[in-house]
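What follows is a set of structures for review.
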Structure I
Amino acid sequence: MGRLKSIAPSLRPSIEHLRGRHGPRFKWYALSTVMVGTVAALLSSTTINVAIPGLMRAFAVGQERAQWLSAGFMAAFTVSMLLTHWAVARYSFRNTYMAALALLLASSVVGGLAGQFELLLAMRIVQGAAAGLMQPLAGILIYRAFPPDQLGRAIGIFGFGVVLAPALGPTLGGMLMDAFSWRAIFFLSLPFCLGGIALALRLLPVIQPAERPPFDWLGFVLIAAAMPCMLNGLVDLHDHGLRHPATLTFLALAAMLAALFLWRQARIAHPLLDPRLFRRRQFALGSLVAFTYGMGLFGSTYLLPVFVQNVQQYSPTRAGLLLMPAGLLLALTIPVAGHLSDRYQPRWITMGGLALFGASLALLSLASPATTFLALAAWIALGRVGLGMIMPALNLGALKGIEQNRINQASSIFNFSRQLGGAIGISVIGIFLEARINSNLARAAGESARQAAVAKGYDETFVALAGLFAVALLAAFFMRPSPR
């Protein structure tokens with residue numbers, strides 16, 4: 001019996017047990033392990049963008065259906081994040097992480113072998129659900145394992161690692177597209193999934209709260225149903241207009257389901273999304289900025305590879321190479337911004353990043369087929385430096401001062417806000433782009449005029465995104481601590 005007791009801590013290791021085994025560096029080992037899984041999720045998210053034109057040809061689908069490969073992923077990503085707080089309490093931090101990676105692994109294999117667009121889309125949705133379940137785990141670990149004076153540094157180091165996936169992902173994805181086919185993109189994350197599971201068994205703590213709150217299945221069903229209704233309504237809004245019965249039905253149903261979800265969350269003891277956290281001005285405005293940031297970040301990540309392939313006539317490999325320097329600059333910026341966020345007010349750093357990204361989008365609106373590769377790379381890099389400034393500062397600013405027993409919930413809500421913005425942003429930007437291109441083409445005569453009309457549609461979309469970040473800049477200005 002004594003031997004069983006001595007073995008038990010190694011089977012369900014706590015933070016204290018692993019710190020005793022590995023010393024002060026344990027927290028960095030654990031953070032690196034979570035980083036491996038996050039890289040796998042981000043590769044699944046970002047590499048698909050360079051394959052969109054090829055997938056449209058392979059499955060004979062239009063832009064409005066192809067954008068669901070990104071929008072569906074983001075919708076599932078967003079909703080499943082609300083499961084994380086409950087899953088950690090019910091099954092432990094480590095088991096939740098490994099289950100998410102196993103689900104991502106299986107869906108990637110099936111997606112890579114898919115022969116129909118419907119199956120491919122279904123696997124993208126499963127990938128999104130697995131990635132969303134994993135997303136809040138880094139924040140939970142950081143706020144549990146690191147002292148307060150190292151939070152910004154930890155967020156920055158974590159960010160440095162995970163942005164290498166979006167930095168290198170489009171380049172690797174483009175090369176795989178040119179060398180093999182779109183199927184190879186789905187297999188890119190498999191080594192990271194397997195490596196993350198192996199490392200988790202040795203380096204991740206259990207982190208299982210004593211209290212195991214019941215899961216609000218009704219609330220989850222309400223928000224899970226609201227998301228596809230909203231996205232379908234947006235697509236029908238583009239295809240048929242606001243007065244079409246399908247448009248009105250989907251949008252009204254989405255609004256009703258979302259309202260019921262929020263009403264329920266305010267009235268139950270263990271909500272998926274605790275509305276009381278929004279009483280803190282810093283957290284509420286931080287979540288608003290995160291929502292806008294998600295719209296711009298994921299919308300532009302979807303838009304840029306499609307833009308340079310359709311307007312600049314770049315190959316998938318060249319499109320990926322264009323984004324790589326910007327991604328590397330993003331990776332280098334994040335640790336610096338994390339360190340500065342421990343010393344200065346995070347809102348000022350957030351505002352500076354928002355301004356740079358908005359300026360980058362404004363510059364991209366001036367691009368034409370004659371714009372050089374170096375100019376485009378520089379404009380995109382400017383925006384990625386801005387994103388690198390925003391990421392750790394916004395996270396630290398929004399969650400600063402949240403009690404330990406509420407950090408799981410707060411981290412999930414904050415990430416939910418950002419991903420909800422991303423899910424809506426990809427869909428809205430895809431629809432807006434298609435609408436502007438069609439409107440411009442209706443007035444074009446001749447091949448050169450048609451090419452100019454397409455390019456103008458992209459320019460107008462970049463301008464709209466820049467305006468979105470101007471709104472976020474205003475919200476960030478008021479994101480200062482308030483007395484409780």
Structure II
Amino acid sequence: MAVKEYDLVIVGAGTAGLIAAARIAEKGVHPVTGDRLRIALVEAGPHLLTGERRAGYGHPNRRKMIPQIVWEEFEMIDGFAWQYGPKIVGGSSAWWGSRCVFPVDRDYENWRSDMGVDWTRENMNEAREDVVGMYHFEAPPDESLSKGDLSFRRVARASGYDAKNMPTARKNCIYCGFIGSGHGCKYDAKGTSLWYLPIAESHGVELIDRAEVERVIIEKRGAGGMVKGVYYEKDGERHEARAKWVIVSCGNWGSPVLLARSGYGPRAELGQRLIVENDNVGKHLDGDTSYRIRLFFDEPIKEAGRGTSGSVYFMDKDPQYPDGTGALKIWSTDLAKVTYPDQAALSEFAPVFGKAHMDFMRDAITRLGTIAVSVNRPPTHIKGKVNLQTGSHTYPGDPYIDKRMQEGREIAYELARKMGGNRISERFPATFRGRGGGHSSGTCRAGSDRRRSVINSHFESHEVEGLFVVDASSLPRACVYSGFYAAFMGAYGARRIVDSHFSRGA
């Protein structure tokens with residue numbers, strides 16, 4: 001078995017892991033010697049989006065290889081698996097829709113009051129601005145919005161809602177209409193964590209891709225433990241990366257699974273494999289519940305060469321909850337970009353066959369759309385969990401979620417009618433049991449009380465010395481969209497870890 005020594009090993013080169021690696025390598029030093037840190041960044045998937053990154057121009061080889069990345073097609077890539085998330089350098093940020101709704105004062109207060117972390121706006125602002133600047137978040141200009149977007153915004157505002165253009169992560173974007181959830185960008189215009197990779201590499205980070213981490217090496221010490229490194233497999237050979245510090249950054253599904261595989265987690269589930277106990281690993285799964293209402297218009301509402309995945313959104317708050325619980329997000333998710341023909345053909349509005357189907361398909365790509373409804377801040381008592389063997393999740397239903405979703409449905413239906421929707425789907429579930437956990441967080445959540453959390457405010461494991469968890473699983477409570485928050489955790493976690501451990505004399 002090959003053995004190599006490092007100061008720090010980061011497991012996962014996804015959204016948060018790349019950012020953490022870049023900023024720790026850039027800002028941190030060995031606490032004793034003051035030397036540059038020896039950092040290994042280990043990723044299970046391949047590094048496909050290689051080469052110089054030129055925002056708005058792209059790279060010829062990448063344009064030939066992946067003119068449009070569709071996440072269903074990732075499974076055909078050697079070394080990729082969807083089970084715990086996209087196993088690819090860049091992680092979910094390589095295919096996400098680049099939408100974002102930033103935290104508000106209530107979010108920071110919820111994290112503090114719910115879990116006792118000192119994650120205030122003031123403490124976190126530098127990390128927030130880091131991500132906003134690197135990803136280049138901006139609201140799309142009105143000129144890029146489709147007729148459907150503008151109509152949705154107009155009727156929403158006329159109905160008393162504060163409808164806004166949704167911030168998206170773009171650099172030199174021409175708003176061609178072919179970027180969105182599930183798609184890459186052949187022009188490198190989409191903001192991703194890959195923009196941090198050159199920073200990491202220029203400061204000596206060693207990227208090891210196509211390397212599956214078997215487990216974090218944890219040595220038992222009293223009631224707790226101490227990190228010794230990781231075991232991983234690459235090219236059919238087993239390796240040991242020895243290190244005093246390990247950051248797990250495998251996402252909301254993957255991080256608790258790896259911790260459990262390493263002997264850290266609930267006694268009831270690990271049994272004899274248990275090394276260090278923490279009953280919260282894999283629990284407290286938080287996330288949104290959403291549904292899309294499908295529409296068909298007599299007139300085109302979008303056109304080729306125009307559109308944005310950002311679209312237009314507004315929040316509908318439940319007045320009985322001042323902390324934002326039950327907030328609905330309603331947005332023009334698919335009123336912006338041209339519908340792909342395969343999706344149009346499978347639409348519930350499409351005739352089954354024959355000339356009628358052909359006639360429908362001629363116009364459907366510009367006349368089909370959806371309005372999405374989601375509960376983005378579920379009540380704190382509704383939590384799911386991750387299966388620590390498979391990475392799958394369960395999420396309980398709740399009458400309150402059903403009630404709020406039905407209220408959102410009525411708002412969306414009214415807006416669709418005012419927009420002139422000729423046909424509106426009647427499909428809408430009466431209950432939403434098991435539908436939660438979208439844009440998820442919380443499975444290794446931060447908190448001051450180790451009886452209710454996995455890590456502290458500085459992203460350190462409560463029980464295992466030298467172990468950190470930095471990704472969306474760290475977030476104590478769900479917010480709107482997890483892509484930005486995973487990046488936010490990467491940037492903030494890096495700063496906190498440098499302050500605590502990688503400054504001279506720390």
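Of the structures I, II, report the one carrying the highest value of distance in nm of label points 7 Å out along Cα→Cβ at positions 51 and 235.
Comparing I, II, the top value of distance in nm of label points 7 Å out along Cα→Cβ at positions 51 and 235 belongs to II.
For structures I, II, calculate Cα Rg over 2.2 N^0.38 Å, for residues 259-418 alone and state which one comes out highest.
Structure II comes out on top.
So FRET efficiency 1/(1 + (r/R0)^6) of positions 251 and 379 (r between Cβ atoms, R0 = 35 Å, to 0.05), computed for just one structure, reads 0.90; which one of I, II is that?
The structure behind it is II.
Work out distance in nm of label points 7 Å out along Cα→Cβ at positions 35 and 387 for each of structures I, II, then name the structure with the largest result.
Looking at the calculated values, the largest one is II.
Name the one structure among I, II that Cα extents along the principal axes in Å, for residues 219-322 alone of 68, 47, 23 was derived from.
The read-out was computed on structure II.
Out of I, II, which one gives -26500 for helix-only ellipticity at 222 nm (-39500 (n - 2.57) for each DSSP H run of 4 or more, over all residues; to 500) as computed from the coordinates?
Value -26500 for helix-only ellipticity at 222 nm (-39500 (n - 2.57) for each DSSP H run of 4 or more, over all residues; to 500) corresponds to I out of I, II.
Matching task: 39, 26, 21 is the computed value of semi-axes √(5λ) of the Cα gyration tensor in Å. Pick the structure from I, II.
It must be structure II, since only it matches.
Between structures I, II, where is mean count of other Cβ atoms within 10 Å over residues 43-50 highest?
I
The numbers here are math on the coordinates, done by the rules we state, and not lab data. Keep in mind the model is a prediction, meaning the values are calculated, not measured. Cβ atoms are built from the backbone, for glycine too; each structure is taken alone.
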